[in-house]
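Quick heads-up: structures coming right below.
The numbers here are math on the coordinates, done by the rules we state, and not lab data. Computed from a predicted structure; not experimentally measured. Cβ atoms are built from the backbone, for glycine too; each structure is taken alone.
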Structure 1
Amino acid sequence: MATEAPDTPLDFIRQTVRDDLAAGRHREIVTRFPPEPNGYLHIGHAKSICLNFGVAAEYDGRCFLRFDDTNPVREDERYTASICEDVEWLGFEWGDRLTHASDYFDRLYEQAVALIRGGLAYVDHLPAEQIREYRGTLTEPGRNSPWRDRSVDENLDLFERMLSGEFAEGECVLRARIDMAAPNINLRDPTLYRIRHAAHHRTGERWCIYPMYDFAHTLSDAFEGITHSLCTLEFEDHRPLYEWFLDSLDLPHRPRQIEFSRLNLAYTVTSKRRLAELVNRGIVDGWDDPRMPTIAGMRRRGYPPVAIREFARRVGITKKENTIEMGVLEHAVRDSLNAVAHRRLVVVRPLRVVLTNYDAGTEEFVSLPNHPGDPEQGSREVRFGRELWIDADDFMEDPPRKFHRLKPGGEVRLRGAYIIRCDEVVHDADGVVVELRCSYDPDTRSGGSGSDRKVKGTIHWVHAPSAIPVELRLYDRLLRTASPVGGDAWLEDLNPDSLQVIAEARAEPAVLDFQPGEGMQFERVGYFTRERENGADGRAVFNRTVTLRDSWAKIEAAELG
């Protein structure tokens with residue numbers, strides 16, 4: 001099971017946990033991660049997962065993975081499966097603590113009846129629009145429903161009839177009786193149960209009334225013995241309602257809700273509704289599209305789970321809402337991959353090179369390290385011969401003065417091999433450069449006696465006859481601006497260059513040694529992982545995980561101030 005780094009900052013939540021243990025308020029720390037199975041988890045959820053499971057692990061406690069499955073219209077088993085996969089992939093275990101709000105439907109119903117018996121809940125026939133109208137505003141108090149003063153017996157009868165399916169959806173709801181003039185609008189007789197004539201993916205058609213989130217969440221915390229219910233700041237105004245339920249009912253345990261700032265990440269969105277819109281409109285290739293900030297998308301893109309956990313640690317836990325630079329996440333990814341990713345040679349825009357003084361019938365192998373900074377990761381033998389591919393960007397016919405790559409009459413070293421000189425440039429009928437005829441210096445093989453001859457440039461290459469064609473998918477920021485605009489206009493911020501497909505790249509065959517999800521560095525190009533399926537023409541596809549350097553840093557810093 002993953003645990004946080006030893007130097008995890010002692011944030012205010014961990015300090016509270018430590019104080020509670022020292023004061024003897026709890027013998028064991030129990031937390032929970034309670035996702036709703038109506039979509040895929042995103043990077044904001046990853047922060048919460050790391051916090052809840054991390055705190056429990058740090059203090060030898062337990063963490064529940066509990067599904068808030070109280071809305072059968074929006075939920076699906078495929079989301080449940082994806083959430084389990086995401087949490088496990090991040091490195092966390094729940095053991096026998098996988099639960100669902102639906103596990104407690106009977107107990108929740110019994111507690112709703114207890115509220116009715118205590119005069120603290122009533123069945124209301126106001127339509128939804130009128131309920132909102134009667135609730136008032138932030139500056140004006142609400143009004144009592146005309147059904148608010150029904151007798152206990154009448155409310156018990158009506159609630160039982162709701163359960164039996166006698167009423168249509170929207171015809172009535174069960175509401176708490178609290179205070180329609182309360183300054184906190186969440187205390188103005190919130191809805192506890194609504195009618196949904198829809199089969200539930202776990203309970204089938206047994207129920208046609210379903211509890212609302214605040215009611216189900218609070219009581220589920222109490223049923224499970226949660227000590228610290230860790231929520232994002234949007235639930236801060238819901239805490240008085242959370243505590244009202246605890247005060248009003250005879251429950252086996254009293255949890256404590258603590259809020260922290262949610263994760264807002266620049267150049268993307270962490271709204272499940274907006275992410276669903278991208279999927280439903282076909283703008284992206286599903287929830288796990290590598291441009292998406294979903295955990296599944298990041299996994300497919302090649303982000304290591306340890307990098308996401310490290311990102312969560314670096315961001316920390318605060319009470320202040322802010323937007324985190326995408327560069328912080330990408331730095332964590334680079335740091336993780338740089339230490340372990342094997343290097344491979346891949347040419348993005350192939351330009352043919354013919355070594356005219358190299359024997360056409362001869363080939364050899366050069367040894368290249370899998371990781372230049374770590375000899376223990378070994379080396380590999382790479383084929384070398386008369387015909388090679390280099391990247392077209394590494395050649396210019398009329399270069400600027402400080403261009404240190406290949407040019408007519410110029411010399412460069414081929415990575416791990418020889419120094420070559422460009423003797424002739426071949427153009428096609430349109431004047432496009434299609435081939436370079438070069439000569440190599442046989443005394444300059446890397447590692448040999450003549451390898452100390454110096455040239456200013458070193459470029460990468462692949463052996464043309466043995467190189468394999470591969471497709472590269474170069475992913476970039478999902479949005480053009482750091483913070484999306486509000487309303488429906490946010491779609492106008494989508495980055496049209498968030499995906500660039502390179503169909504004609506060439507790679508050394510050793511790239512096929514890697515499985516999807518394994519990271520590798522294509523030298524001088526970036527970090528990549530293999531896509532789970534080949535392209536339409538059968539060639540292997542590789543997704544760029546992250547660039548070698550942060551080209552957005554100055555732009556991002558300026559936008560975020």
Structure 2
Amino acid sequence: MTKQEIAGILDEIAILLELKGENPFKVRAYQAGARVVETLEEAELERLTRDGELESIKGIGEALARKISEMRGTGGLGFYDELKASIPPGLIEMLQIPGLGPKKIRALHDKCGVTDIPGLTAACQSGAVAALDGFGEKTQEKILAGIRNREIYGRRHLWWDARPVAEAILEGLRALPQVRRAEAAGSLRRKMETIGDLDFIVAAGDAAPVVAWFTSQPGIGEVTARGETKASVRFATGLQADLRIVPDEQFVFALHHFTGSKDHNVQMRQRALSQGLSLSEWGLAPAGGGESVKEKVGKGGPGAAAPTTEKELFALLGLREIPPELREGLGEIEAAEAGPLPRLVRRGDLRGAFHNHTNASDGHNTLAEMAGAAARLGWEYLGIADHSKSSRQANGLSEDRLMAQVAAIRSFNASGKCPTRLFAGVECDILADGQLDFDDATLARLDYAVVSVHNAMAQPEEVMTARIIRAIENPHATMLGHLTGRLLLRREGYKVDAGKVIDAAIANGVIIELNASPQRLDMDWRHWRKAAERGLLCSINPDAHEIAGLDYVEAGVNAARKGWLCPENVLNTRTLAEVTAWLDAKKKAR
């Protein structure tokens with residue numbers, strides 16, 4: 001096991017122990033052990049484990065050392081498996097409800113006999129939860145809302161989680177000798193932030209072997225439909241996948257139809273009709289005559305068109321090719337008729353990223369490890385923005401710890417050990433009144449500051465909006481982090497007037513980030529096109545808390561493309577020299 005995996009299990013053990021009502025000191029011991037493991041280099045952890053010297057590290061006692069050695073050596077931990085098995089699965093599932101932590105779940109279990117979410121729902125509806133000490137009516141209402149949201153959100157999946165499933169299916173389909181072409185369609189191909197199910201379009205002559213393979217994949221929990229050219233399966237994770245097999249000459253039409261949003265498809269059909277044509281998943285043919293497009297195409301009648309690419313299909317209707325990400329019925333057809341569409345940003349355009357965390361706060365890797373990972377990505381720079389002091393839950397940095405980190409960053413850059421340049425920043429909390437967590441003198445010593453809301457999220461919209469604008473107006477604010485604080489499929493964002501915040505950011509020369517964490521993707525792509533046209537600058541930030549998190553920029557680029565963003569709209573497509581000059585100019589403007 002890697003150190004991150006070990007730390008994750010130690011953290012989970014602490015949660016499970018708290019669910020069981022164990023001694024708080026024991027719970028904290030596992031939490032502290034997880035933090036200690038995170039601070040170690042992989043090589044150091046390997047040496048200490050090999051030489052039996054884990055107990056020499058402060059915060060790791062004999063029992064913890066044995067468990068870490070077992071995980072490092074075997075890839076598992078018997079104690080953890082037994083502990084997890086001793087707790088009703090329903091209690092663990094309740095941790096998914098926003099606002100419910102181990103202590104509250106334990107109280108609900110002990111005082112109301114709640115063992116699962118249906119039981120919790122019944123206890124709330126009867127008023128039993130509101131009557132408990134430390135709960136009350138408001139907490140009961142929030143729990144019920146959280147349960148409802150969980151049920152609603154459970155029908156969808158993050159794009160980030162669905163993508164690897166889709167890629168494995170596509171690889172398997174394309175490897176079949178009967179398959180000529182295969183593509184994923186639907187909201188996955190349009191790069192929506194969440195998806196309902198997976199759609200696959202396949203061109204194949206002999207459909208039976210393709211259906212047989214599709215319905216016998218590993219991990220399938222249920223085959224919900226199986227026909228000659230169609231099939232649907234549901235994986236054990238709840239994710240559904242639908243297969244459609246068509247003749248090769250219909251592939252482009254089916255792919256376009258099952259990719260586009262409803263609005264895009266309606267507008268495309270209307271455009272076809274305006275030209276005397278009828279467009280559907282079956283093909284493109286002359287309109288009228290009383291026959292469907294399927295019937296006309298089946299007969300191979302005059303005027304039937306069979307493009308081999310989507311580019312050719314769009315050209316038949318007098319349009320430039322529209323990237324899948326833009327097919328939302330939001331003006332893309334008019335733009336494709338008027339002239340060339342903008343060259344949208346790509347992942348390869350990024351030269352670095354800001355808003356990244358280290359193990360100095362709640363990240364899992366050191367400065368050097370994060371810089372090394374950025375260098376392997378070919379990035380010229382990486383911004384470090386650990387949490388500020390008010391984020392106690394995230395081990396936020398005090399002024400002294402922040403300045404020590406700044407010194408370490410300057411020293412690291414001077415050493416020449418890594419080709420990637422580190423920028424010294426901070427994710428500075430926006431306090432409830434709009435003031436920043438650090439004073440101007442402290443912020444002035446940094447290269448940049450990401451300002452973010454992490455608490456008092458229930459403020460009324462006008463209060464929250466004024467709070468964020470006050471922070472943006474601070475001359476030391478470089479960029480605004482995650483505009484709404486949303487967590488996709490888990491938590492709605494706080495109420496804020498995005499238009500007014502965008503106005504303030506433009507007026508004060510402050511960037512608004514596109515937080516690329518797959519659970520955030522915040523600011524939402526729907527705001528970006530108009531904001532960028534007015535001059536708002538974006539930074540696609542991974543909000544990485546570990547090395548692997550740097551790859552989140554891919555999800556951010558997806559959202560940026562959906563928001564019509566081009567490389568020139570994004571700060572971190574610029575070279576190191578250009579970014580340095582921009583940051584220096586921002587400082588001088590103070």
Structure 3
Amino acid sequence: MFEALGWQAWFTLGVLFMMMAALVREFARPDIVLLGSLGLMLLAGVVTPEEAFAGFSNSAVLTVAALFVAAAGVQRTNALGFMDRLIFPSRARLHGALPRLMLSTSFLSAFLNNTPIVAMFTPRVQQWARRVGLPTSKLLIPLSYAAIAGGMMTLIGTSTNIVVSGLMEAEGYAPLAMFDLTWVGLPAVFGLTLYFVLIGHRMLPDRGKERASFGDGLEDCLFELRVAPRSYMIGRTVEEAGLRALGSAYLAHIHRGGRLVPAAPGEVLRAGDTLAFVGNVSTLDGLLERPGLERVVSAVETSDEHTLPLFEAVIASTSSLVDRTLKEANFREEYGGVVLAIQRKNEQLEGPLGRIPLKAGDLLIIEAKKGFDQRWNARRDEFYLVASRRPEKKKPQKRKAPIAIAIMLGMVALAATGRMPLVTAAFAAALGMVATRCLSLTEARKSVDLSVLIIIAAALGLGKAVEVTGLAGVMADGLVTATAGLGAVGVLAALYVTTNVLTELITHKAAAVLMLPVALAAGAQVGGDPKAFALVIAVSAAGSFMTPIGYQTNLMVMAAGGYRYRDYFKVGLPATLIVMAIAVTVIRAVWL
């Protein structure tokens with residue numbers, strides 16, 4: 001089987017293994033890894049320049065870029081604000097809250113990018129859960145999973161679907177229609193909702209109902225203050241200085257001249273002592289109002305006298321901050337903000353704040369000028385902004401909300417009825433958002449996530465290499481042979497499992513592009529509509545439920561819900577099996 005492969009195929013296979021290793025080990029950002037891998041293929045002559053860079057002009061890339069702008073218009077106008085009362089009633093029980101939350105989130109994710117939806121709902125879910133007496137740890141993983149499943153419901157639900165459709169079109173097949181995925185996505189949404197209502201919520205941890213919401217501060221944060229040079233606290237003990245009974249925080253230890261000093265009640269304070277507190281970060285403002293305490297790091301310069309906003313951001317697994325300290329990253333100068341506190345789940349942080357090596361999933365409390373969120377929201381390869389405290393941002397253009405909704409509905413209608421190709425309808429919607437001033441040109445430009453577009457374009461070039469070198473055919477032969485006797489159902493199941501495992505290891509877009517040529521080749525051998533094999537790749541690539549790093553929304557809720565890695569696998573494995581069973585059954589019944 002492998003004897004017929006030329007050196008180009010073996011070279012491609014080696015590059016793909018190196019690429020997957022680099023992605024798993026987080027050697028660099030995914031867009032850099034994929035672009036570098038494509039460059040190696042190009043330099044070796046495996047693909048021509050036209051084949052390598054065809055992805056940059058593919059309609060999938062242009063469609064995703066336009067959808068970023070259209071979704072930003074909806075968010076800017078707060079067009080979905082009317083759903084708050086529907087999703088978050090004044091009274092609720094868990095069995096009623098879960099379907100209300102999950103079905104609403106899935107519906108929105110079917111038409112809008114799921115990352116901003118989870119970012120918008122996470123603080124609201126926390127505040128609401130605290131108000132009605134529900135543990136947030138029972139709600140936030142279902143929120144993320146519902147957003148992922150909702151993306152499976154339509155062609156525009158996630159960029160992965162658009163990538164698969166664009167690749168199908170590039171290979172000469174008919175592209176996916178707007179609601180082809182609905183056959184699978186809709187039952188998957190209801191299946192996951194039923195699973196969480198009956199069983200799944202019991203498998204989720206109960207971190208308690210007392211956890212504070214994002215808007216009220218975060219528990220178990222590490223933050224620092226310093227004893228001022230002329231402080232009245234100098235020469236007094238910790239107890240005499242009133243630093244013991246702080247309520248929602250406690251003095252953990254003292255840094256003095258490079259030494260770590262236990263914060264015993266009788267310890268005498270000295271000028272320049274750095275006091276490390278652990279607890280609810282909302283205590284920080286109150287402590288700063290006390291005379292004798294000052295910041296360890298000075299505030300970001302500001303021209304006005306208003307209090308600067310605080311932003312809460314989760315470090316992405318692909319961030320350049322991972323394994324670096326704030327000091328090494330030169331955070332203040334590079335990012336334009338000051339980190340006031342760090343939260344890490346299941347680990348007690350020690351040492352000076354600026355010298356703690358950061359990890360993926362750490363939550364940073366950042367003080368910065370207004371506009372920080374708009375500047376960094378598009379850079380999800382660095383961190384995800386999940387909430388804002390002391391907000392100082394533009395008021396939503398609520399008067400424009402009906403216009404934004406009308407533009408989005410028009411886009412969906414034109415694409416679904418075939419009156420316009422999706423790329424044309426999405427581009428028209430993006431122009432409409434700017435023309436009607438639902439958002440400004442600057443906001444439109446900032447809403448486009450360039451790294452996502454690079455990943456898609458580079459992945460399409462890599463997929464072409466897998467096809468032209470014969471790797472796709474050989475892998476398809478092996479897959480069909482391994483499932484001999486099981487027919488099309490066995491092939492679909494094998495494709496689902498393989499793609500889903502790749503998704504948990506590397507990016508879902510890369511997994512989809514690498515596996516689609518294999519799926520089409522396998523489909524040609526067993527017979528059947530090519531669309532069936534494209535759909536199973538789209539669903540399995542998006543259905544990342546077993547790890548927090550497989551999909552960005554899972555990572556976003558990790559710190560907020562107090563989850564551990566094993567929580568995702570425990571509740572995510574049954575979820576994966578449910579969605580796989582639904583996908584294989586429906587696709588077999590409808591298309592094969």
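Computing distance in nm of label points 7 Å out along Cα→Cβ at positions 111 and 143 across structures 1, 2, 3 gives 0.9 for structure 2. Once mean count of other Cβ atoms within 10 Å over residues 455-462 is evaluated on every structure in 1, 2, 3, the highest one turns out to be 3. Looking across 1, 2, 3, the calculation of log10 I(q)/I(0) by the Debye sum over Cα atoms at q = 0.07, 0.09, 0.11 Å⁻¹ that yields -0.55, -0.79, -1.04 traces back to 1.
Could you figure out which one of 1, 2, 3 the value 0.5 for distance in nm of label points 7 Å out along Cα→Cβ at positions 319 and 335 was computed from? Don't jump to the answer; show the numbers that get you there.
Numbers: 1: 2.8; 2: 1.3; 3: 0.5.
Only one of 1, 2, 3 returns 0.5 for distance in nm of label points 7 Å out along Cα→Cβ at positions 319 and 335, namely 3.
Quick one: helix-only ellipticity at 222 nm (-39500 (n - 2.57) for each DSSP H run of 4 or more, over all residues; to 500) came out at -8000 when computed from one of 1, 2, 3, so which one is it? Only one of 1, 2, 3 returns -8000 for helix-only ellipticity at 222 nm (-39500 (n - 2.57) for each DSSP H run of 4 or more, over all residues; to 500), namely 1.
Looking across 1, 2, 3, the calculation of Cα extents along the principal axes in Å, for residues 79-366 alone that yields 76, 45, 37 traces back to 3. Out of 1, 2, 3, which one gives 0.9 for distance in nm of label points 7 Å out along Cα→Cβ at positions 71 and 119 as computed from the coordinates? The structure behind it is 3.
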